[in-house]
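The data blocks that follow each hold one structure.
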Structure 1
């Protein structure tokens, strides 16, 4: 799985936050771009980069999207029962395959489904054609979530995603109504072409949005090191769910999370 992340820049940003707030960080914990570079006593790395690797005892998989504001707000709407009860969720995520390939997209969307709705997946039905998948999952709380995953966009295309929750009382979405392509804050049109700029964190100014989320996720992990085991368990669960999706496609069957067909 390809990863294009500047590790030195992320580690410097993380160290800056630790020093700024005088955090008593556990010694030897480092932020890594993936399993190939992990060398610390505890290496915090993006969980999706280790889907196909046995989980080592010194790895702490991160789920950085849980720090993204739009998802935090969606979860608040569900937890506060502003939108309730959620009956149907519609997720879509499209990338150019680097670094987010199909398995990585499913890993992310499965975690978002469980985290946002506060319920575990109980069954998976998947239809996969190369880098494109349509997946239907059922959650223990009764909700059904449809996931459209596509890792075949032209090279260099920014990730496009949308997450909608439909309840008996209310509808919530992380995108403006009828918006298909995410908007940026500033557009610069010059003789050299178009450039876009969106900064979402004043303390981590200059980092790409995904890099900001990784640093924030690592910082929260340092603050709450006791949650490392929970992250490791969720990573193993998500990796198993991704494998189950591919198995569902291979067998052309709906499969429950233990692998039994229904």
Structure 2
């Protein structure tokens, strides 16, 4: 069923957009200009310095981890973090930019805050300041926490066109189930994961759609992101069934 409505109770819990680009040695000098461009939507700011961790293998089943000394600035990573008042987070690094949202219910449909508009606002301003001509990788990821029917094969099949091997294993007996695959969709790729995990005495089902592509002209970033969203939307529609739609339409 093609989705053409904004649901009051959607399954999506988090959506993430990311671009990776060649390491920009000048980024620190440009952050102030970028900040001014995006401040209207991301007024809160912070600088985070993340130190790398050394993990040494010293034998079977034994490892030693050690935080590198603060004086070793060459291996630290600076993250310029910006937050909105409604639950969005933007992280800018010398070689990557990502937008995380837990509030968006739609990518581009009328009737709700559009995640596509936020992507366009951030990336257009970023490119206008940095002038990057190419993007190494674009990724768009949706993580959905889905309603869990009675924990048996019959109920589960009523809700989902599942990838779990229910013909072989009864979901009623499962302590945990996971399925993961990466498939090629033209020039794009999709990592699809279906995960059933315990949550106290109950269970949760997560659907994880991670679309990505590589080596994109920066002028084509939005069309590329639209194509990734179309792939994710199609696979989501192929996974859920009418009982899930009814739950998403419920209010209150």
Structure 3
């Protein structure tokens, strides 16, 4: 089994994110637009002393729109990373067909499977870790901002291995959880590092940023997260592409 090329995939993801930025903006624009409306609406509604049911309904509708357009954007971004330009340009910006519904379905299944495995572990580990922080470190806030995100490593491990289903689904392949687990075998830790390092480092850095009520500051943070998400999608897509290509090459060499 060949080793997943971490640095090469990381650099390629950033390079393609910059090179194809117009396509990523194209597929992400409905999500950004609705997100901006929801963001401004919620921040404006905070100051309403007599918020009513109509505001609640409007926010609920916008949240549904956020979820739907997020799925469309993520699927579209996977396709930009994995398919040729002709196939990408043939993909509609607004669509919610079988491909997107299967994507949502696998997203839910992966989330449930991870929760079933991880939640019992965290229920046991969290009190021990918090007690360790209280008894070991003088600056408990700093220690907590670093150690607590690291507790998510088991989550990153399971998500990294099973989430190979997502780019496959985005390009109309129909594998299953067993296939994803098997495909990542032998590269599970490298895949975890590659897929988990960006959100992990981002979460730790965000913990150290000061809280503020500035709408401009919050908007800038959201923009940074959008860029991080595109790079993250690229890391997963390119890892999937490399693993599938390597598996196919090894199968062909065995046959020949």
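A few points about this structure:
- helix-only ellipticity at 222 nm (-39500 (n - 2.57) for each DSSP H run of 4 or more, over all residues; to 500) from the coordinates reads -10000; which among 1, 2, 3: 1
- Label whose coordinates, when FRET efficiency 1/(1 + (r/R0)^6) of positions 135 and 191 (r between Cβ atoms, R0 = 41 Å, to 0.05) is calculated, return 1.00 (choices 1, 2, 3): 2
Where a number appears in this text, it was derived from the coordinates with a stated rule and is not lab data. This is a predicted model, so every value here is computed, not measured. Cβ atoms are built from the backbone, for glycine too; each structure is taken alone.
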